[in-house]
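Asks: Some structures to go through are shown next.
Please treat every number below as a calculation from the coordinates, not as lab data. Computed from a predicted structure; not experimentally measured. Cβ atoms are built from the backbone, for glycine too; each structure is taken alone.
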Structure 1
Amino acid sequence: MIRKDFNEGDTYIVTSHRDSITDIYDGVSGIFTGAKYVRDVSFDEAVEIHTQIMQRDFPSMNFTKEMIKDAMNPNEKYFLNSNGEVISYSNHEKPDIFDIRRINGEDIDVLSIEKYKWIKEHNVQPDEDGHFRCWNEN
């Protein structure tokens, strides 16, 4: 089950990073951005924050609020991270138990073997994106 039920201070990972390593490491991601979830933000607040960041980081590009608003999806859900960035829920999720161990520095080769065994022993089924996520409650 893909989990996006973030609480303040939670670690999150990039969902699409499972794709690049799934065949080798059974979808152990562990690619952590270094930031943590702070709180959800409205679309308007997301546009405002992202506009300020883009104007600060790329002053010669003359980004306007309207340009940023047009580029962002109003139907998407956004959150603020501990770096002050606006992040979309669509490509971010909570790390499963093997991702957390990878983030904490455990060897990915060992983890992939353990995850494969866990999947078989606990009859874990793939999620809608074809990846297996292992939770303590599995």
Structure 2
Amino acid sequence: MSLKLDQALVKSFIDGAFGLPIAHENTGYAPTAGTAFAELRVFMNSERAYTLASKNDITGLFQVALNYPDDGGAIEAKTMAESIIDAYPIGLNLTYSGQSLEITERQRASAAPVNGWYRLVLRFNFVAYLPR
């Protein structure tokens, strides 16, 4: 079931059409110098019993790392971050192939230079209820 959660989150970002190339997990993405891009990662916590007989729950984190050219200022990256954060309001339900999740928290973390890029990280916490 966790694969469906990954797919719901990644598909929602793609469908958001934010205009950024995406570095997907475990792909040979090579950034183009001077071109911003997003790195997507999904982190899952432990699955645990939610009801006695039929459901488990799981929480996790959808991370979007925005990478903008270093020394280009912060406004463009922060403007994009705001657009993405606005697209994931608390309470948003996303579904993929019959499995739903709900966004429960959102955060823009501090930005930092990383390998020649200005990286601004966004985090969206979620909860999902899984059938047993």
Structure 3
Amino acid sequence: MERLDTNYKISKIMQKEEVQKATRMSERLKAMEKDLTLEKPLGKAKERLCTNIVDSVNDIWPYIQVTFEQIHLIKLATEAIWKVKIELCEMLEEATRIIQFLNAKNRYKLQELGIDDRIDTILKVKRVLSKRNLMQSVE
């Protein structure tokens, strides 16, 4: 009986060892399957890719900000050009009338109005025409 007990205990120990061996092999098999499915390499590749994208965006972000600032400045400049253009268009009609008025009067009538030099006054008025031409070339 003693011998039977000893054999039984030995078989139990061997069975336990076999179960542990099978568990270790199962765990190793799972690890190998993970390696075969490329989870680790793909995870590392994704991580590197995300890091590279973030670094690239950080590198070009100042240029993006400058671009938006330039777009804003262009918008402001365009609005200013349109305001000046509208003002010059209104002044253009007035300038034309003033030049016709000055050309229609003689020197004595102009002196009565306080205009001593007709040519100088006409040149000042023609500056409006020059500014209008400049604004058209700016566009």
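Asks: So if we calculate relative contact order in percent (Cα under 8 Å, 6 or more apart) for every structure here (1, 2, 3), which label has the highest result? Working shown, then result.
Replies: On the way: 1: 32; 2: 27; 3: 21.
Largest one: structure 1.
Asks: Moving on. Figure out for me which of the structures 1, 2, 3 the number 15.9, 55 belongs to, where Rg and Dmax of the Cα atoms in Å was derived from the coordinates.
Replies: Details: 1: 17.3, 56; 2: 15.9, 55; 3: 46.5, 153.
Source structure: 2.
Asks: Could you figure out which one of 1, 2, 3 the value 18.0 for mean count of other Cβ atoms within 10 Å over residues 7-14 was computed from?
Replies: Values: 1: 14.5; 2: 18.0; 3: 10.0.
Among 1, 2, 3, the structure yielding 18.0 for mean count of other Cβ atoms within 10 Å over residues 7-14 is 2.
Asks: Let me ask something else. For helix-only ellipticity at 222 nm (-39500 (n - 2.57) for each DSSP H run of 4 or more, over all residues; to 500), the calculated result is -11000, so let me know which of 1, 2, 3 that is. Please report the intermediate quantities before stating the final value.
Replies: Details: 1: -11000; 2: -6500; 3: -33500.
Only one of 1, 2, 3 returns -11000 for helix-only ellipticity at 222 nm (-39500 (n - 2.57) for each DSSP H run of 4 or more, over all residues; to 500), namely 1.
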